[in-house]
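S.K.: Scrolling down, you'll hit the structures one after another.
No lab work stands behind these numbers, since they all come straight from the coordinates. Please read these numbers as outputs of a predicted model, since none were measured by experiment. Cβ atoms are built from the backbone, for glycine too; each structure is taken alone.
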Structure 1
């Protein structure tokens, strides 16, 4: 595993949202990959640290309106995608994006779930999301639903290689 990467999700008003540090795993045609072993921590804003029981890798695609987290078994949620603005890399050791509320998940048993549609509707008003941001968010959520249901890469097998790489590195 490589250098540490700080991962910073913000809300549309710039407020700090989810943030954590992971290790650089590599980059491929799908995007940049980071990972953390079992008992990795994350923080919502400046709130208390939360511990995630299972190893996890994250992928940050280039130019897409989403990011993805892939959780090692036996985590109930296999893949968790956040609809976001396209990621920005202010430095090689930090990736940042704006969380646009909608989340699309695939459970370990294959069920596809869309989360936080109510929060997305509320924040359109509170933060004044522009029409193009709303349209891109809806488009990304719909694409993610289909890609997760159909196991289109990187949601089929590619992420398993990075989970294996992570397991070998922390092994």
Structure 2
């Protein structure tokens, strides 16, 4: 009689431990899901980036009127070997061009729907990463939408991303 009572107590103890474990796993999963960043992928922002990269800049490297597109200018900035014919640095020219496009398209302020934005270009080769351009404006602490565009830059790739914050 005593052996059956002891077995029932052990089975009850194991059932309680299992129930508590399951509740803790569910609670942990809910907490992790809520802490994920609120960046949503946006087709519109991807298309904006894609069309912006075809924008003709004021920088010509070899001769005028052979002006570079924004994509080519970012590539020249990554290389760091040349200067525009108008004596401007390709990185400064790219920074100025991107900033003017973003300010005209997405004016960021606390009174507007868009509170801020972040633009980044990073060159990646295997495990090595090199920042090319970083442009930030306004406040990006709340929800955001963004997109990333990859450009081949032999032997690696250039990843350019834009995040709009609401």
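S.K.: Thinking only about FRET efficiency 1/(1 + (r/R0)^6) of positions 23 and 111 (r between Cβ atoms, R0 = 41 Å, to 0.05), which of 1, 2 has the largest value?
M.R.: Numbers: 1: 0.85; 2: 0.35.
Largest calculated value belongs to 1.
S.K.: Using distance in nm of label points 7 Å out along Cα→Cβ at positions 31 and 135 as the calculated read-out, with 4.1 as its value, let me know the right label among 1, 2. Write down the numbers at each step before the final one.
M.R.: Numbers: 1: 2.2; 2: 4.1.
Label of the originating structure: 2.
S.K.: Then there is this: helix-only ellipticity at 222 nm (-39500 (n - 2.57) for each DSSP H run of 4 or more, over all residues; to 500) computed as -14000: which structure among 1, 2? If you can, show how the numbers build up before the last one.
M.R.: On the way: 1: -8000; 2: -14000.
Derived from the structure labelled 2.
S.K.: Taking Cα extents along the principal axes in Å from the coordinates of each of 1, 2, which one would give 47, 35, 30? Can you show the working numbers first?
M.R.: On the way: 1: 47, 35, 30; 2: 101, 43, 22.
That value comes from structure 1.
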